[in-house]
1. Which one of I, II has relative contact order in percent (Cα under 8 Å, 6 or more apart), as calculated from the coordinates, equal to 46?
2. Comparing I, II, where is mean count of other Cβ atoms within 10 Å over residues 20-27 highest?
3. Which structure, out of I, II, was helix-only ellipticity at 222 nm (-39500 (n - 2.57) for each DSSP H run of 4 or more, over all residues; to 500) calculated from, if the result is -12500?
4. Computing distance in nm of label points 7 Å out along Cα→Cβ at positions 52 and 76 for each of I, II, which one ends up highest?
5. A value of 0.55 was derived for FRET efficiency 1/(1 + (r/R0)^6) of positions 4 and 84 (r between Cβ atoms, R0 = 25 Å, to 0.05); which structure in I, II was it taken from?
6. Thinking only about mean count of other Cβ atoms within 10 Å over residues 36-43, which of I, II has the largest value?
7. Starting from the value 1.8: which structure in I, II was distance in nm of label points 7 Å out along Cα→Cβ at positions 12 and 44 calculated from?
8. A value of -0.34, -0.91 was computed for log10 I(q)/I(0) by the Debye sum over Cα atoms at q = 0.09, 0.19 Å⁻¹; which of I, II is the source structure?
Structure I
Amino acid sequence: MGLDAYGKVKSPEGKVTEIAYWRKHNALHGWMEKLYRKKGGTEQFNCVPVELNEIDLELLELVMSNSLLPETKGFFFGGDTRFCEHYQAQTVEFIRVAREYLAKGYTVAYDSWW
């Protein structure tokens with residue numbers, strides 16, 4: 001058990017494809033939960049996707065480049081991942097790929113399960 005998170009895209013025709021996977025990247029999950037709440041989300045942030053637009057990706061890129069992801073704790077979340085180079089590289093790559101899909105008219109989302 002633990003935090004599993006996914007970057008997903010949905011084509012204009014409705015086909016969903018996974019473009020990223022993070023295992024126990026709790027800092028990213030904490031940032032995404034804050035974004036979810038900012039966008040009006042009220043449910044427990046588990047198995048609830050949050051849609052990402054270009055502005056969200058720009059903000060995430062800025063946060064990543066300045067190592068400002070929030071410390072996020074949870075029973076199933078593992079150790080602090082805020083400064084993990086592996087997760088930073090994965091997330092930067094996700095942002096790059098997500099932008100390509102947005103430019104093609106796809107919807108981009110972060111989803112998680114813990």
Structure II
Amino acid sequence: MHEMSICTALLEQVQRIAKEHNASRIEKIVLQIGPLSGIETSLLTHAYPLAAAGTVAENAELVIESSPIRVKCTRCGAVTEAMLNRLVCRECGDFRTQLISGDEMILSQLEMTISSPE
């Protein structure tokens with residue numbers, strides 16, 4: 001289950017950001033995950049509490065949003081949304097496309113409680 005290592009890496013990044021902003025607690029983590037990323041969101045959701053235990057993000061809400069699959073056609077130049085396992089241009093129907101998005105995992109939002117300086 002590589003989702004545990006993904007959670008661990010995510011939490012390292014979150015803790016680094018929290019430290020930079022002097023945050024005492026992470027309230028919410030929002031991720032954008034594409035369907036071609038290779039990440040099983042249900043496994044990620046189950047692994048998160050184990051990875052977050054004892055960190056500033058231990059009680060944070062984890063929100064996962066799906067990113068659309070977008071391709072750019074090398075024939076007509078259109079950028080269109082595509083379906084999983086059907087990465088064809090919706091404008092001209094050509095199969096020669098470049099993947100623009102849909103394979104990513106992005107930390108898109110982080111809500112935290114900032115500690116007041118003493």
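1. I
2. Numbers: I: 20.6; II: 14.4.
Sorting by mean count of other Cβ atoms within 10 Å over residues 20-27 in descending order puts I first.
3. Working: I: -12500; II: -8500.
Clearly, the read-out refers to I.
4. Details: I: 2.1; II: 4.3.
Sorting by distance in nm of label points 7 Å out along Cα→Cβ at positions 52 and 76 in descending order puts II first.
5. Details: I: 0.95; II: 0.55.
Traced to structure II.
6. On the way: I: 11.2; II: 15.2.
Once mean count of other Cβ atoms within 10 Å over residues 36-43 is worked out for each structure, II has the highest.
7. Values: I: 3.9; II: 1.8.
Computing distance in nm of label points 7 Å out along Cα→Cβ at positions 12 and 44 on every structure in I, II gives 1.8 only for II.
8. Values: I: -0.21, -0.99; II: -0.34, -0.91.
Computing log10 I(q)/I(0) by the Debye sum over Cα atoms at q = 0.09, 0.19 Å⁻¹ on every structure in I, II gives -0.34, -0.91 only for II.
Bear in mind that the values in this text are calculations on the coordinates, not laboratory data. In this text the structure is predicted, and so the values were computed from the model without any measurement. Cβ atoms are built from the backbone, for glycine too; each structure is taken alone.
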